[in-house]
Structure I
Amino acid sequence: MIIMYSERLMNNLYVLYSSSSSNTYLFVGNKVILVDPGLNSKEILETWLGNIGFSFNEIDYVFLTHAHADHFVSVQYLKNSEVWCSRNAEQYLLTKDRFMTASAWFNNEYFPSELNVFKEGQVFDIGSFKLEVINLPGHSSDGVGFYDKKNKILVSGDTLFQGSCGRYDLANSNKDKLRESLVKLTALEYTLLLSGHGPVYNASEIKQKQNITQILDMFF
C-alpha cells in the first residue's frame with residue numbers, strides 16, 4: 001500500500017511525501033519549479049498538482065537532485081518542462097545506465113533524454129525564491145542541492161536528512177565525498193531542510209548545524 005501525504009510548507013512552497021518515491025517539492029514564483037518528481041504514478045502527481053492549482057503543462061522547470069530512479073521516473077509526465085541535472089547525472093541518463101541509476105531495483109526502463117546541465121553556483125531567480133545550485137557528491141557522484149539564502153531553505157536531496165545522511169554503499173557512492181559535502185553544508189545558514197526522503201526539518205540555524213555535526217560524529 002502506498003502512503004501519501006502533502007503539505008504546504010510556506011507561501012508558494014509545497015511538498016508531496018510518498019512511501020514509494022522520493023519527496024517532491026514545488027516552488028512557485030514567476031516560474032514554477034518541480035524538484036524530484038520521483039517515482040509517483042501519473043495519477044498521484046496530477047492529482048497533487050491539481051489540488052494546488054497546477055497542471056503538468058504549467059511546470060516550467062524540473063530539477064533533479066541526482067539520477068536515482070526513485071527521483072526521476074515521473075519526469076515522463078512533464079513533457080513541456082525543461083529538465084535540469086548535473087553533468088554526471090546527464091551521462092547516466094543518456095546512456096540509460098541501469099546500474100548507476102538504481103533502475104534495476106525499481107524495474108525502471110524510462111530515462112529522460114532532453115536534459116540541461118547545472119553549473120555550481122548557478123542561480124534560478126523566480127521572484128519568490130532564488131535557488132543556488134550546490135554540488136553535493138557522496139551518496140551519488142552526481143548529487144546536487146539547492147540553497148535559498150534569503151528564505152533560509154536547503155534542498156539536500158539524499159545527502160542530508162534529519163538525524164541521518166545518504167547511504168554510501170551504492171555503485172557511485174563515496175563515503176569521503178559524502179563527508180566533504182556534509183562539511184560543506186555546515187557553512188550555510190538555513191532553517192528549513194528539504195531532504196530527499198523523510199520529514200521536512202524546520203529548526204533554528206543552530207539546530208540545523210548540530211544535526212550535521214551529530215551525523216558526522218555518528219557515521220564518520
Structure II
Amino acid sequence: MVFDIVTIFPNIVEEYINTGILRIAQEKNLVEIHVHNLRDWAEDKHNTVDDTPYGGGPGMVMKVEPVFKAIQELKKENTKVVITTPKGEKLTQGKLEEFSKEEGHYIILCGRYEGFDQRVHDNLVDYEFSIGDYILSGGELPALVFVDGITRLIPGVLGNEDSLDSESFNGNSLDFPQYTKPEEFNNWKVPDVLKSGNHEEIKKWRKEESKKLTSSNRPDLQS
C-alpha cells in the first residue's frame with residue numbers, strides 16, 4: 001500500500017506519519033507514505049497554487065495546473081486519486097475496510113481555501129470524501145484520517161489484531177466501556193461484573209452496554 005499526500009503544508013502531515021502506528025507500519029514495510037509540496041509543481045517563480053475565483057466572491061481557489069502536473073508525475077498503473085472535500089462522500093469504517101483490502105496506490109489531494117478548481121474534481125479524481133458535516137481549515141486532517149484508518153486495518157500493523165474485532169462500528173455498534181486499575185478512584189468504581197471472572201456474564205454486560213451506548217449516541221447505526 002502506497003500513499004502520496006499532496007499538500008501546501010507538508011510539515012503538518014510529516015509530524016503525524018512519523019509517529020505511532022503509521023511509523024510502525026512504515027518500519028515493517030507494510031505501507032509507504034510520501035508527502036509532497038504542491039508548490040513544487042507550480043509554474044511561476046512565486047510558486048503560486050491559488051488564484052481568485054471566476055465570477056467573483058471571497059477567498060482563493062486552488063489552481064488546476066499544478067494539481068494536474070503532480071498527478072501526472074506521481075501516478076502509477078493502479079493509482080486512485082483521492083480528494084478531501086466537504087462535498088464528498090462521508091468516510092465510514094466500511095469504506096476504510098474496503099480500501100484496506102486493495103493493494104493499491106493512493107494520491108491524496110489536500111484542499112485549502114475555497115477548494116480546488118472544479119476541473120480537478122471533474123477530470124482528475126476517482127474518489128471524493130469528507131470526514132463529517134463541518135468545515136476545517138484544510139484537507140490535511142481528513143487525509144491523515146484516511147491514511148491512518150486504512151493502515152491500521154492492514155494485517156500485521158497492529159500488535160494485537162484481535163482488538164479490531166471489538167472496536168466501535170464493527171457490527172453497526174459502538175464499543176463497550178473499558179476500565180483498568182485502580183479498582184476505585186475518587187469513589188468511582190469499576191463495575192463488579194468485570195472483576196467477577198465470569199466470562200459469560202462479562203460478555204453479556206459488554207454487549208448490553210454497547211447496545212445502550214449505540215442507542216443513545218448513534219441511533220443511526222441501528223437503523
Structure III
Amino acid sequence: MYLPPAFREERREVLYDLIRQHSFGTLVSLLDGELFATHLPFLLDAGRGEHGTLLGHLARANPHWHAFSGANDSLDGLVPESLVTFQGPHAYISPSWYETEMAVPTWNYVAAHAYGRPRIVDDPSAVQRVLRDLVNTYESGFERPWSMDGLPSRYVEQMAANVVAFEIEITRLEGKRKLSQNRSEADQQGVIAGLRQQDDPTAEAVASLMDGGG
C-alpha cells in the first residue's frame with residue numbers, strides 16, 4: 001500500500017479496532033497464476049501471533065481455497081502469501097471546503113492491509129468452532145441472538161462439510177488514515193464542516209475521525 005508518512009498508521013490498537021468494526025474484508029490470493037478475490041467476514045484473534053490471526057471460511061464450491069492448499073504450493077514449498085484488505089469510512093473531499101484557494105479534489109479514507117500465508121483448518125470440531133464464533137460475534141448485538149445450538153448435530157455437520165475454514169497468521173500489517181493531515185488546520189476544519197453538511201452517515205463518520213473521534 002502507498003503510505004506517505006503523514007497518513008501512515010502503525011498503532012496496533014487502532015488497526016485492530018478498524019478490522020473489528022469493518023470486518024467484512026476482501027481476501028486476495030494467487031490462484032493458478034492469477035489474482036483471485038473473495039469478500040468475507042473475518043474474526044481477529046489479537047492474541048495469536050506477532051500481529052494477530054484472522055479466521056474465516058469459504059464455501060467449498062469456491063475455488064479460492066485451492067490457493068492455500070498443497071495443490072497450489074509455490075516452488076519454494078510454501079503456500080503463497082495472501083492479502084486481506086479492510087475498508088473503513090471514506091468520503092469525497094471538495095476543494096471548495098478549503099480556505100486555501102489553489103487546491104484539487106481528493107478522497108479521505110481509512111484502511112488496513114493484512115498479509116499472511118493461509119492455513120486450512122481440517123479438524124471438524126475446529127471448523128464448527130470457527131463457525132460458532134462467527135455466528136456468536138455477529139449475533140451479539142441483537143436483542144434475541146440466533147444460535148447454532150438449536151440445530152440438529154447432523155445438520156451442523158453437513159453444513160460444516162460444505163465450507164473450508166482457514167486461518168491467516170498476520171505477518172505484516174499496514175494501516176492508512178488519509179484524513180487531511182497534510183492540510184492546514186483551517187482547511188481541516190473546512191473539510192469537517194463540509195462533510196457534516198452532506199447529511200450522510202459515512203461522511204459523518206469520516207468527519208468524526210478527523211475531529212478526534214477515532
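Every read-out reported here was derived from the displayed coordinates using simple, explicitly stated rules and does not represent laboratory data. The structure presented is a predicted model; accordingly, all values stated were derived computationally and were not measured. Cβ atoms are built from the backbone, for glycine too; each structure is taken alone.
Some points to look at:
- Comparison of I, II, III by distance in nm of label points 7 Å out along Cα→Cβ at positions 16 and 200 - largest value held by: II
- At a computed 26 (relative contact order in percent (Cα under 8 Å, 6 or more apart)), which of I, II, III: III
- Identity of the structure behind 13.6 (criterion: mean count of other Cβ atoms within 10 Å over residues 56-63, calculated), options I, II, III: II
- Identity of the structure behind 14.6 (criterion: mean count of other Cβ atoms within 10 Å over residues 112-119, calculated), options I, II, III: I
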